[in-house]
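What follows is a group of structures, each given as structure tokens.
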Structure P
Amino acid sequence: MKFAKMHGAGNDYVYINAFNETVADPAQLAITLSDRHFGIGSDGLILILPSQQADVRMRMFNSDGSEAEMCGNGIRCVAKYAYDHGLVSNQKIRVETGAGVLPLQLFTNEAGRVEKVRVNMGEPRLTRSQLPMNGPSEEQVIGGELQILDRTFEISCVSMGNPHCVIFVDDVDTFAVEKYGPAIENHPLFPKRINVEFVEVLSPTEVKQRTWERGAGETLACGTGASAVTVAGVLTSRTERRITNHLRGGDLEMEWAEDGCIYMTGPAVQVFEGDFLPQ
């Protein structure tokens with residue numbers, strides 16, 4: 001089985017061209033391939049498939065085998081793979097995801113390879129029922145409180161196709177992400193678990209983010225998480241509508257535009273290709 005290892009701002013996945021390859025059990029394959037000691041090593045597995053309503057379709061599986069609706073860094077790499085490998089020929093494409101069909105703008109380098117991608121991440125979803133989050137279905141949780149372990153946090157919850165809990169902290173570099181991340185991810189408030197963003201505001205136009213992803217642990221970047229952070233920053237009057245988000249794996253340019261949609265621009269990199277031999 002042929003594969004490509006790719007990353008967007010350090011958020012790395014194994015990609016399989018399911019136009020050509022057949023994957024019988026993608027959940028188990030994700031667990032096998034993601035193992036950084038006995039497999040290829042990644043945050044998960046992404047399949048690139050034919051679509052009846054877009055140019056291509058993506059399915060994304062975390063390293064624990066659970067399937068997620070979308071991945072902002074992953075979708076940029078899907079676009080790069082599809083263009084660089086001739087699955088699409090236009091620099092404006094549409095990708096079908098578990099969170100709907102998203103339009104993307106591709107930017108190529110002098111060699112004609114995709115270097116970065118701008119994604120319309122769609123409009124944020126803010127009610128408890130859209131996340132999902134237990135409680136009054138139409139209520140929004142922006143600047144709410146969550147008591148967890150020995151702390152009470154101010155939380156803002158945003159869905160960008162998958163759910164995020166955004167928490168602003170004073171010093172994100174020293175914050176105990178590995179302690180509080182899994183506790184919040186698995187809190188009973190969130191019936192489908194939740195991704196958690198810990199964010200330090202550097203200025204009204206700059207933030208620094210660390211992410212605890214459900215099913216994967218801490219990752220170097222999260223595009224849907226950066227989108228949720230953009231929304232939470234505006235709604236809590238901490239940041240402007242256009243920001244640079246510094247993640248551990250690189251920077252993302254974010255904008256909550258006047259049309260109500262979140263736009264994310266960032267890199268897409270192919271590291272290597274290879275053949276996986278199932279045991």
Structure Q
Amino acid sequence: MKIPFTKMHGIGNNYIYIDAITNEFDASIFNQLAVDVSNVNTGIGSDGLIVIHPSDVADVGMRIFNKDGSEGQSCGNGLRCTAKYVFENLLVSSHTFRIETKAAIVAAEVYGDRECIDNVTVDLGSPSLHRSQIPMHGPDDNRVIAEEFHVASRALQVTALFLGNPNAVFFVDAIEEAPLHEVGAIVTEDPRFPDRVNVGFVEIISSNEMNYRVWERGSGVTEACGTGASAAVVAAVLNGFIEKGTDVTVHLSGGDLRIKWADDDRVWMTGPAETTIQGIFHWKRQE
């Protein structure tokens with residue numbers, strides 16, 4: 001099967017994008033296709049697969065598949081790249097439009113002309129803060145803020161919330177000393193999070209700047225995670241490190257994002273989106 005694709009990245013968080021608006025695909029292939037295209041040795045190499053598809057409730061839709069074939073709910077960097085793709089390929093007519101994900105309908109605004117969209121802002125909506133909304137098992141349905149969390153012989157404090165995806169955030173003194181591999185791989189599969197969880201580590205630099213590193217559920221360590229970085233800003237506000245309404249610069253391995261948890265409770269993220277490769281993937285489906 002010959003599958004037209006575009007490889008794009010948002011500050012290093014890279015996915016293979018296929019256009020199911022212009023082309024027809026059997027949706028049953030997406031889980032395995034995600035595994036195969038993500039393989040750096042026998043596929044293209046990526047953090048997963050994103051399918052851009054028609055929507056009955058928004059201008060376009062997108063589905064996110066991790067490199068292990070599991071389906072995600074949203075992806076901040078993927079939303080920005082999807083917005084760039086659909087505008088540059090004339091699938092939407094306005095600089096502002098809406099994208100449907102499994103988590104929510106997201107407003108997007110692109111900056112630039114048809115030939116070159118450089119930056120995109122997306123409205124990730126309001127975070128869900130109660131334990132049952134994350135979801136996270138526990139004795140009550142309170143907010144999970146600096147809650148004691150034992151893992152890998154460590155006594156940590158976790159702040160957890162849902163913002164497009166479940167997120168567990170840990171604050172550290174120095175980002176380079178964060179136990180990303182040791183703790184991230186365990187926490188993402190911890191039974192306290194029945195839907196698994198993105199695991200983020202945050203170093204607060206100032207009242208409007210932070211460093212962030214992430215282990216994404218289904219993909220492992222990635223260069224960036226937009227929803228995770230946005231959740232980290234919310235967690236920083238909840239813990240009193242940053243004031244709500246502040247425009248925060250978040251430094252990730254792949255680059256920077258500007259994120260604000262606004263006074264109206266909505267989370268806004270602005271950052272770049274880039275196209276790297278377009279081509280045809282010759283795929284032989286394994287039966």
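Here, each number is a calculation from the coordinates, and none is a lab measurement. Not measured: the values here are computed from a predicted model. Cβ atoms are built from the backbone, for glycine too; each structure is taken alone.
Of structures P, Q, the largest value of distance in nm of label points 7 Å out along Cα→Cβ at positions 77 and 205 belongs to P. Can you say which of P, Q returns 14.6 when mean count of other Cβ atoms within 10 Å over residues 37-44 is computed? Going label by label, the one that fits is Q.
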